[in-house]
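Please treat every number below as a calculation from the coordinates, not as lab data. Small disclaimer: the values here were computed from a predicted structure and weren't measured. Cβ atoms are built from the backbone, for glycine too; each structure is taken alone.
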Structure 1
């Protein structure tokens, strides 16, 4: 429910903070005092269209903030989690600032959000219904979901089963569409990747081949440098009076004295180890030198091969491994495209089977919906009878066309139909004339659907216009029952509705010393309620009889609520 509303610099409102409770809250006041402005502010808070005109003259921005209490199972919880907004202590704070340039800044629990997200979250928290704004109940595309919510216990499981099959149906149909509608593109693609695959296959690449060839090219290109260096190494170590000869002499001299001292024995062993190790290494160097040969033909081949590989790298990958991986991927694609006709036949057969299953589930949904529709029609007739519209006929029409396509919720398309006068044909509810009758129709539908829409805060902005007498009393009782266990805010001119209030707020305006208009909101005491009801009954003049009538209305309202 909406627990608190704070408004600053909005239209003629300078600064107002209003606390709300559960049950029925009535807002009354003189014409032009700002009752509808407060509802406009709430409408903007939950994502309504804003403009610079709402900003109070002479100020930079309008500020609207609302605190909502929600339970852990409220539908808005999932919406908030989807956009990464944390809910603490079951509270949601919506805030919207509108600058004098007409730009909006929206926040939910302190986090900046888009206007679209604010609207989605806000409209799951509160439902505003005015004379000319009927929301879901006047939007034919929402009727099916309202019917499904009304019969959720039986329709819900069937709808879930249907949607599981529908998702498979949609996926297969999209695959088939892709294969059949892009035949020319697929042929061009096949030609391209076949050429690419042939080019890569013909190259007969070996993993790490480019690295091995680079090493070989380095050796072949530096043959003289390598041979000369190794030759010098060999001659400096091998032969009379060369490195190994002198190291051998040192080893022999240490051997002759190693028996005289243990420390010298260790030195002899170390020198001997180095001698034999160096002798072995020199043998390897000599062998490596003997194998060296300059082969210009081989060098040309290596360079040409590296150029070939480099050309493939520019097209297909930065390394031989990436080129081979790309070849493997297009080989699979070539196979799929080559056998696309077989795939099309396979998908068509699969789609036929899925469509048959989908049709069975869709027919079952239609059957269940028609059963629920009968119950809903009966419930609406009962509500309308309470509002003295017993001659009004309501019906739910299942539109059947020559070609019914499956959609996410089945194959049904429904309309709410109504006839308010005997002998008149049924007409679409969305096209029904406005006025007192429409107000009662909308209230009847709200009474039924509010509990199925998951919205616990409902606002009625002068929906009782055009009614009086016993109809006004019936509407008052209907609104009061609707507020039981939830929260309903009503702007009204009817004393019968105002008398039913659990909380009565009075909207007034006054001129400040600066020649500006200021709106205030105050909660009425019992005596003040009597005064206000008297004013609503008789106008400006207050008589004892008027007060008596007002007290009787309050007493009658208390008896009805009890």
Structure 2
């Protein structure tokens, strides 16, 4: 009997809890606050508030909780949308009510991006971006606002759930923006989506701004680097144009000069340098928005405080000069870079040799140079007048994630070491295969020379999803003298991609010194496809050998037995 009473009481409590939550979600609210450490939750809450036509804010830390409330009018009924797994503040509504607000409730979500859309049944327009980095989401935010589009963050793991939502919506417009997983693109093909993906996030950005301008022509834009969420970015009042982190990519500058843009609002003081370059090179006015009035008074004079910025995950792009050597044996300057990036990047250097304090004729790279994550890359320059006692080099190198997106600057002055080294390495590129089980290319390199050699491999202009990409091996591989080696380059390729890459341009950088690969060899090789792994081939070969050995032993045993019988 007692157990039955306990069960009934628990059932009543759960029923009331569900009723309270349902009533909370039906209750009118005039303001929404995102309480999550997950940037996708924050972005989704901000767009949810826009659809609901209410004010919005987001927390950026636990300490930010009480401070944020000082900037919100007390008559607001506030809804807190809280991440179940990563909230900044526990039971935030109680703090809000204690501050004297009219009302506050809380909705707890596991995934705001996939759950909040269920409270917006009339939305028929959608934009899909990748989940890895936030650049794409920031670029499309203003366009999403003026087209009443919900932005989904998609990858191969959640595309089934997104597809299920879309299937019940009667989709009117679907835009896939930037890089997304192949599975995402394939699964959404049935909705006949528009696709913007040039392989260059700055060019993609220009394309979405053009679409915005066709609907809502304006003369003012927001300048940002796409690395944070800020309230004005999410409003849709003006489109977003990316500046570089330190330099302005030429395609952005050229677009501004060809457009009717007259004013740029720069969000954040960190980008003053690129914004200054834009003003000087295009003639538009630039306003810097870097602070706001303080929400907590600390004296008779009202101070200012920083903007509320929610930072997004971004790729690491770091490049440094590892060494600079003048090889008197070859009369060449050997400049070695080191990449501490977690993505492939490109660089293009301009170098000023300085001999005993006197500047000599500059040299540099004609085209951007590829370097793999965590790798070294040595670039050699000939015909340099480097005869003197004190040799120095001024390095000014632009770098970025694409050949046309060199947004960061490496600027340094280094001493140049004199060396006298004749590199005796010679290698041959024999063949290239693609292993479907391993999802990787394997380049066979042969070393016929009398010394051990280090080899780094690049695959140039590989067509993947219709875009040309350069792929690289992870670091240099040692190939012993007189031996050969298979150098691995990881990349998942679809059957359609393989059909479009029947021949692959292979470039190998090699040398006796691992960090100074001063030689290069290039070849266009026919791509061979392997559908079973090397391990499987080896296993089959071993089985064949074992079976052959057993057959041989059996035949030998029978022969001896016959001899014994006679």
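When distance in nm of label points 7 Å out along Cα→Cβ at positions 215 and 391 is calculated for each of the structures 1, 2, the largest result comes from 1.
To test your reading of the models, identify which of 1, 2 gives 4.2 for distance in nm of label points 7 Å out along Cα→Cβ at positions 63 and 191 when calculated. This figure was derived from 2. Thinking of 1, 2, which structure, once semi-axes √(5λ) of the Cα gyration tensor in Å, for residues 247-286 alone is computed, gives back 16, 11, 8? This figure was derived from 2. For mean count of other Cβ atoms within 10 Å over residues 79-86, the calculated result is 19.2, so let me know which of 1, 2 that is. Structure 2 accounts for this read-out.
Highest-scoring entry among 1, 2, by percent of Cα pairs over 46 Å apart, is 1.
If helix-only ellipticity at 222 nm (-39500 (n - 2.57) for each DSSP H run of 4 or more, over all residues; to 500) computes to -19000, which of 1, 2 did it come from? So the calculation was done on 1.
Here relative contact order in percent (Cα under 8 Å, 6 or more apart) has been calculated and equals 22, so which of 1, 2 was it run on? Label of the originating structure: 1. For distance in nm of label points 7 Å out along Cα→Cβ at positions 47 and 487, the calculated result is 1.8, so let me know which of 1, 2 that is. Derived from 1, not from the others.
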